[in-house]
1. Say we calculate mean count of other Cβ atoms within 10 Å over residues 305-312 for every structure; which of 1, 2 gives the highest result?
2. Hey, Kirkwood radius over Cα pairs in Å, for residues 225-504 alone derived from one of 1, 2 reads 19.7; which structure?
3. Going by Rg/Rh (Cα atoms, Kirkwood Rh), which of structures 1, 2 comes out largest?
4. From which structure (1, 2) was helix-only ellipticity at 222 nm (-39500 (n - 2.57) for each DSSP H run of 4 or more, over all residues; to 500) calculated, if the value obtained is -19500?
Structure 1
Amino acid sequence: MEVSKQYQRRIDKYNLLLKKQNNTLNFFSALRIISFLTGALFAIYFYYHSRYVLSAVIVFLALIIFLIFVSKHRKVKRNRCYSLANIEINNISNKRIKGEWREFEDSGEDFIQLNHRYSGDLDIFGGGSLFQWINTCNTFQGRNKLKKFLTETPSKVEEIISRQQGIKELSDKIKWRQRLNAEGTINLKSNKFLDNQNLYEWINDTLGLNISNGIKIAAKILPGFTIFLLLAAFLTPFVPRQYPYTLLILQMGLLFLYNKKLSGILDTANIYKNNILLYDRLLRHIEKEKFTSEYLIKLKDKLKDNNGETASKQINKLVKIVNLISDRKNMIYIVVNILTLWDINCVISLERWKKESGVYLKEWLDILGEFEALASISLIDYDNPGWCYPKLVEKFPILEAQEAGHPLIKEKTVYNDININSSSSVLLITGSNMSGKSTYLRTAGINLILAYAGAPVCAKAFSCSIMKVFTCMRVSDNLEKNISSFYAEILRIKEIVEASKNDKKVFFLLDEIFKGTNSMDRHQGAKILINKLLSEKAAGLVSTHDLELCELEAETNHKVTNFHFKEYYQNGELNFDYKLRSGISNTRNAMYLIKMAGIE
């Protein structure tokens, strides 16, 4: 609850700030009107009394004062947007604490992979998923980097430990993290999560207009000369008007000649305008911060080009070019374009930026995405101060946890130990229906995924090897491919066996395997499979109703170890304590559940 109070304090702080900002906005709005009316009245008064110079000075001063108040008003209005965003961010954080996160909009459903080795069974993506719980990313790169952290296991212990240090540091930087989130919330209103592949292709296409250096020089010099001749022609009798008219026709010809290419290049720039503005602000926010962990320092140091110029400075140049391009929608654009060769000069500036900085863009945005993903993961640490950071070990197989719980069901979490090592590498879990077997398997699996992502885990203590996690739990049929659920299960198990032969560091979670066949085949198939996985030095957990499988404990010299969950009856009602116990289950509840369903 203490974390929830911290979020509430921040909500109260920003609500108070919001009231002040609303009052300030009203104040500057009034000043704008007063300055405009006062200036206008005095200017008219002095003009009426033939004090023309004084009237002009008053107009000039009134305009300056008015613009100052407009600028102040705009700044306060933007700060007000940050206050509103921070209030919303902290409200969302409180919902996360209270277990109301399942209503969050972004569940990562687009990342669901039916054939992934564990993500479907462990609820990594989709409704009620790990991704939905922790994600705060506002960019395409951030979401994809978070997906990568949750679905790809690093090969080296040092990489995970280094990432842990970065996540620990970001956990303490709540103000910095929430500002990063607020920037995305405010600045990315359209094209949210837009795939940047087309942007990268466009940035790396440096052919552009493919015009000569002579034309480029002319595009820079010609407009100034044309404007000078126009002014001279209309203000003096010395320059014939056909001279500037001839140059204007020449400039229109240049625009017409390159019109098709110009429109394609400039229209594409407009598509990515909001994203580019966001990248500018996010990169500046990252570059301003001083980090202490080696992981974050190295990540930030990559936000430079070979000359040491920062990414934000170069992205800001692109922002200025894109803003000039967006001015094409202005009412007087056609006149300005003809006079200044606006489109051609915008594209020349854009092409120069592409050649100088475009090659770095993808790497910079990937790093930005990584900061977003790390900030998302660091929420776990901040919101759950009682959780521990896992100890990563080289020895295989190790999964040892004290009081481990499932991180996604915290409101009803029951904590159990997990002990897998070289002496006891397979835990065989028996128990009646709904007693907690599947949840226990998922508890082991999802905490491993958090550990490999560099996050803290839902446990009092946790040690593990780096292992390749495979699951076979929610296998279903595929009518399009004419595959039954039983055959789909066989294919998944084949994948696990093949991986255990090749990788030699496989961790498996098997839930009620071979359900689609008779009891004799199920028993024999499961026994053969477990022995095969043991022979390949794989480790894992198996849940089963097949009590005969428990004979494997003696047959394998306790390499397979029996555990069980049990139920109890109180006042004629079925209850579960979800506590793991040693040995074999000796209780049944199927007939009771059938009666509960009204089937006598």
Structure 2
Amino acid sequence: MITDAGRVPIGRRAWIGAGRHGASLAPDGTIDWYAAGGLTAPPDLRRLLDGAGPALRVGPVREGSGAGRHLPATEMHYRPGTGIVETRSDGGAGRQLQVVDFVPAGGEGGVVRLVRALAGPVDVEVEVMVARSSRDAAPSGTGLVMDRLAVHAPGLFESAPLDRDTPRWRAVIRLDTGEEMAVSAGRETPVGTDQARRMLSDAEAAWRGWLGPVVVGGPYRAAVERALVSVKALTGPSGAPAAAGTTSLPRRVGSERSSDDRWIRVRDVARAVDVLARAGLAEDAEAAEAWLRRAVTEADRPVPTWLDPDGQPVPEPEELPYEGWRRSQPVSSGRAPLIDVGLIGAITAAVGASMRGPGGRADDPGPLSAAFDAVAEATDWAADHWSAPDAGRWEIERPPRLYVAGRISVCTALDRMARLARAANPLDLRAVAWQQERRGILSWLEADAVAADGGLRMDPGSEQADAALLAALPDGPWPAAHPVVVATVERVLDRLSSDRLLYRYSDQVADERSGPDLPDLQASLEAVRALAGARRWEEAHDRMERVVGLLEGAGPGLLAETADPLSGELYGNFPSTAAALALVDAALALEAGPR
């Protein structure tokens, strides 16, 4: 019987992906989340969120019978420098099995599983749990067809229900030492063993060739590679990475703090333009720029916080009838349309990097310079609406607030756009208006946003700290040594830290979500960058090593959204693009200092 997906910690899972396709892989060889139609399509394998849902396991036949069958010992890891997962299972009596999981390069689609008996003979079980509502699953040649998904294996599938209410199909194939076979899901036709070998070789070469230009070195190189691979695995043909591969995995078990992150967070794409370029992945940075250019040009004002891969609006949230991971609710598809006025800061940062071009000159434009007028419109909107409450960077739906971090970002965007406009035309009148509005925001910040201890508040109506300030301040109106910046960094770290990890904001902040949050990995890594900017190198490395240690202790090394500082267990949707980009950014910042 396939293991209950809820028992497997998020950090113990791997993610395989390429193009529009991706899948969650549990350590026992079970694929429990996969959508043949692409990341945002309805899932065909969904046991991750639905205990009665379909899943696909490939591994040694388990000893015993029924629910008491013994789970073979397994070891799962990524092949170095790739997004390819290798799982080794102990079949007992010295028998060993290897399963290599990957999504073929070149957009061929589907998931391929190359199975090899390292020490045989091994009876390999291809086990498909079928949804209780899906009664039309039927064998077809060397495959099993259920609803929208076909599973192919070199053996005949037979119905083998565990009980009256638990449909299951299985095929058992014996492999002697050195023998191989291929299993596939989401492909119309079977994949032969020789074909699977070629696909694997191509995929491995593609991954290693892609990582070749990466310039990040030092003690965090392995973590950086894993972070970059996860971002690439979530990036489709559009060039924009999804925020994560999953939906509704809770930031804390039992809380309502969950969302559908399979869509494109515009802020992530804007950050990818800068981070990927500095990491050495110029082509990927340019692809992200091209997507952002189209999105900003075609989207409404304000630019939405979330878009689909084609740059179109994301559907409104709809609850799904699944029990949830560890019974956490709600489970949903879609995103609520929320306004983040500070998003303009991230967008203009990407435009500024593009217009500087590879030579760093304003007259050497990159792809985003073609969207300058559209970004100017978005900047005008932010200038006109900065004093209206919004959801902020953390997308707190209710109640809206005047988040200080967002107003710093608007201030930064106005200054950046004025400089870019003047570089192209010293007489550009838009620059005059933007600088005038910037001075008004700066006066507001100095009058209403500074707390009694000299640091910045989350919003004028509270004394709470906000980790979003750490990301907003480096490009803000004050230099790094300014008393407001120094006091704010100290305030955030002092009030929101837990064992070198960082909460987004205090649980005293009303956000109408049940249950407290856990420390956020993106915010924790942005604390590293802030400390590096303050030249507090030892503290920065200490916090970086805490996060990297969590990844190494969890298993495959993928970043999720949050971490429990006591157990070290990771929670939330995964892999997290925001956290991955923050890790790379932090590693780049640390390279500037001693170690």
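1. Of structures 1, 2, the maximum of mean count of other Cβ atoms within 10 Å over residues 305-312 occurs in 2.
2. 2
3. Between 1, 2, the highest calculated value is found for 1.
4. Numbers: 1: -19500; 2: -11000.
The value was obtained from structure 1.
No value in this document is a laboratory result; all are computed from the given coordinates. Every value quoted in this text rests on a predicted model; they were computed, and no experiment measured them. Cβ atoms are built from the backbone, for glycine too; each structure is taken alone.
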